[in-house]
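Peer 1: What follows are several structures.
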Structure I
Amino acid sequence: MALTLLIGAVSCDWIGNTPSFGDDFITYDIKAGNHEVERNLNTLFTASSMRFQALFDSSCIYKTNVPENQHDINKLYGFSDCSSQHQNNSARFGWNWREGALRIYAYIYVNGVRQERELGTAELNEITSFRIDIRENTYVFTYHGVETVMPRHCSGGVGVAYKLLPYFGGDEAAPHDIRIKIRSL
């Protein structure tokens, strides 16, 4: 009887996205018509760097209804900063499908002003590595071994901050189900 109670006490639902037990990536699904991943849970972030790998599959190929929205940058992964909301201060990688390629961006908000810089392309179905380092008043994005420095509003630690999970859009929601796999390092 005690064993039954113990098993019942330790079984529970997974909070947030469920690991893809075939590997150590977490699969993030954005359903058609949505912007955010299912069961979005922005957990606390306290580090001075973020390292991860991502895998994009053919679900990341899309066409927007309004042609100019194809340039909108979808969000991959990152963090809020400076004890503020992410649309005030944050750093993350972004992506879009444009001109037959999956393009990767550094995507930041600095004191409420958005800035982005294209960093290169990623191949579908290949593991790609990403890194963001905080260095006082800058963010250093590392992609394909190349460092790109972007400005930061504050200095020191991130303060009260949270992780930013994948998000589709700009102006339009996901035109079909989008699937991205991420492994934190």
Structure II
Amino acid sequence: MVDRVAPKIRWAVDLLDVRPDERLLEIGGGHGVAATLVAERLVGGKIVGVDRSARMVEMATHRNREHVEAGRARFVHASIEVWTPPADAFDKAFAINVRHFEDPGHRCHAVVRSALVPEGRLFVVFQLPAADPLPTIGDRLRAGLEGAGWQVDDVVVGEITPVPAVCVMARKGQGLEQER
């Protein structure tokens, strides 16, 4: 169990509504705190965390050693835009404070879309140090996702401490080509 968890991470994982047999992809998972919360909910499912920092992958693997050994968690050192995941390998993907999704032309969109099953969902969570620009980041994330062909289902604001966070929930748009 994780002792100290940032409220935005708990909130984000709760929004995922993790089912025991799901396969989840975390983009930019850092120390692996969210991965721990997800893995604790899995029975038969799996979480894969991808991070561009070798140090963060090492720390996440260490933090989640029990889950790695049980086959519930795996951590990959790679930038999301160059990683080649298996097609249709994940039910859900999520990112916390990863700005790539604001840019509709960023390669992360194609990589994540190809990794998700056809009915897969994407959750992009962001919390800024100050509450004032929160609607702006939500609007930018929504625009970036829609511009990249995602169907945005909802934008949720979490009234968490120290400032609110936003989560944009999306799924693959209709008729999109699977890019690689």
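Peer 1: If Cα extents along the principal axes in Å, for residues 59-146 alone is computed to be 42, 30, 23, which of I, II is the source?
Peer 2: Attributed to the structure labelled II.
Peer 1: To continue, here is another question. Relative contact order in percent (Cα under 8 Å, 6 or more apart) was computed and gave 34; which structure, I, II, did it come from?
Peer 2: For relative contact order in percent (Cα under 8 Å, 6 or more apart), the value 34 is produced by structure I.
Peer 1: Can you say which of I, II returns -1500 when helix-only ellipticity at 222 nm (-39500 (n - 2.57) for each DSSP H run of 4 or more, over all residues; to 500) is computed?
Peer 2: I
Peer 1: Something else: Given a value of 1.0 for distance in nm of label points 7 Å out along Cα→Cβ at positions 75 and 139, point me to the structure among I, II it was derived from.
Peer 2: Only structure I yields this read-out.
Peer 1: Looking at structures I, II, which one was Kirkwood radius over Cα pairs in Å calculated from, given that it came out as 16.1?
Peer 2: II
Peer 1: Here's another thing I want to ask about it. From I, II, which structure was distance in nm of label points 7 Å out along Cα→Cβ at positions 91 and 163 = 1.7 calculated on?
Peer 2: This figure was derived from I.
Taken together, the values in this text are just the output of simple stated rules run on the coordinates, not laboratory data. Source: prediction; values computed, not measured. Cβ atoms are built from the backbone, for glycine too; each structure is taken alone.
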